[in-house]
Structures are given as C-alpha cells and as structure tokens.
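Visitor: Scrolling down, you'll hit the structures one after another.
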Structure I
C-alpha cells in the first residue's frame with residue numbers, strides 16, 4: 001500500500017473529500033516524525049513503536065570497488081517494532 005492508496009482508503013472509509021483525507025494523512029505522518037525527533041519514541045497502541053537510534057561513525061568494507069574501507073558518518077535511524085495485537089491480527 002502506498003501513501004496514495006492510504007489516502008483513497010481514508011477517503012472511502014471516512015466519506016471525506018480527497019483533499020481532506022490527504023491533509024489528515026499528512027498531519028498524522030508529520031506528528032509521528034515530530035514525536036520521534038522530540039522524544040526518540042512514538043508508541044501507537046495496537047500498531048507498534050517507532051524508535052530513533054543513533055549510529056556512531058564507523059569504517060566499513062568497500063564492497064563495491066573492494067579498495068579498502070569507506071567512512072560512514074554518525075547518523076540516526078528509525079526502527080519499527082510491531083505490537084503483539086497487530087501480529088495476532090496478521091496471523
């Protein structure tokens with residue numbers, strides 16, 4: 001499912017115009033991003049938890065050109081852990 005597909009689902013289920021559904025999805029996604037940036041964690045009960053993790057700078061092998069190593073600068077990544085309720089729903 002893409003963002004466009006999600007907007008169409010909200011439009012159908014919520015019986016709202018396309019622009020309103022798109023605005024709603026954008027607001028929800030922005031709130032999740034801001035929450036992760038502020039508190040490093042966003043927990044959506046029954047769905048899962050987004051967590052920000054800091055990765056330190058490191059050297060890694062150059063697998064493309066095989067000429068030694070490549071420097072990877074420090075950066076943040078986002079991890080997602082699905083909730084038990086969501087896993088039960090899928091299975």
Structure II
C-alpha cells in the first residue's frame with residue numbers, strides 16, 4: 001500500500017524546476033512542488049508541511065495535522081516502515 005506521508009520543507013532548491021528538499025522523520029529527499037498552490041510551487045517556503053507521495057508534494061497541511069498523521073503511521077502495523085523504506089529508495093535528480 002502506498003501512502004502520502006507528511007514532510008517539512010527544508011529548502012526550495014530549484015524554483016525553475018519546482019524542486020524542494022523535504023525532511024520526513026529525519027530522511028531528506030528532493031521532491032517536486034509543482035502540484036502545490038498555483039502549480040508553480042512559488043508560494044512554498046521552508047517550514048511548510050506537505051503531504052508527499054512518489055516524489056511529489058500533493059498538498060500543504062498544518063503542523064498539528066502533520067504530527068498527528070506521523071504518529072498514526074508509526075502506530076500502524078508496518079505501514080510507516082514501508083513508507084519510509086519507499087522514501088529512502090526514491091530520488092529525484
């Protein structure tokens with residue numbers, strides 16, 4: 001099962017290509033922010049919380065919701081570990 005997992009934007013790396021570095025429970029990955037806001041990712045900033053699925057930030061969420069979702073995933077039987085393994089194995093270059 002594939003999940004969207006919360007992550008926090010650390011840095012907008014490339015505005016032209018709409019890429020940002022996002023931290024998910026200590027794992028940092030480059031993700032596309034092209035689906036956020038007006039489709040340019042221009043209004044994405046460090047500190048924003050986003051839901052990530054297969055290398056794309058799908059939507060913004062508030063910090064409280066992000067932490068609650070991460071806690072639920074940690075409590076789910078193996079789902080969080082599977083999602084983290086998938087994240088570690090992914091890369092957008």
Structure III
C-alpha cells in the first residue's frame with residue numbers, strides 16, 4: 001500500500017497550499033507530484049526527472065523533495081543535469 005503526504009517548503013514560504021505531494025510506494029520509490037503532474041522520482045537514493053519542463057515554483061517543490069529525501073542537491077543546474085525517466 002502506498003503512502004501519500006504533502007511537502008512543506010524548505011525556504012521562507014509558509015506552505016505549498018496542497019500543490020505538491022509525495023507518494024511512497026512499498027518498493028521504496030518516492031514520486032513527487034506538482035500541480036497534478038508527476039515530475040520527479042527517487043529510487044534507491046537516485047533522483048530522476050519525470051517531466052521535461054521547468055518552472056520556478058516546481059523547482060521549489062523539487063528542492064523540498066530532495067531535502068526530505070536527504071539529497072543535498074537542488075536548483076536549475078541540478079535539474080537540467082538529472083537523468084530523464086518516463
């Protein structure tokens with residue numbers, strides 16, 4: 001059974017107002033959904049992009065996702081260089 005929860009910002013914002021959440025699956029995968037689109041996945045500590053776009057708001061969601069997972073990375077340069085997975 002999967003578990004879903006909303007993320008809190010890692011910057012000065014109070015909330016993402018329900019615009020993004022993480023789903024954890026029994027196999028250990030974590031998937032970030034931002035504005036109803038699956039945008040990123042972490043599998044065995046490895047980060048993958050699942051969306052080929054970019055927005056500043058979604059990047060804030062991704063940065064919080066990375067921080068939650070204990071991955072000390074983030075930002076547009078990291079996003080652009082991350083492996084893409086459909």
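Visitor: Comparing I, II, III, where is percent of Cα pairs over 15 Å apart, for residues 8-47 alone highest?
Guide: Structure I gives the largest value of percent of Cα pairs over 15 Å apart, for residues 8-47 alone among I, II, III.
Visitor: On to the next question. For structures I, II, III, calculate distance in nm of label points 7 Å out along Cα→Cβ at positions 32 and 56 and state which one comes out highest.
Guide: I
Visitor: Work out volume of the Cα convex hull per residue in Å³ for each of structures I, II, III, then name the structure with the largest result.
Guide: I
Read-outs: derived from the displayed coordinates by stated rules, not from any lab. These numbers were taken from a predicted model, which means no experiment stands behind them. Cβ atoms are built from the backbone, for glycine too; each structure is taken alone.
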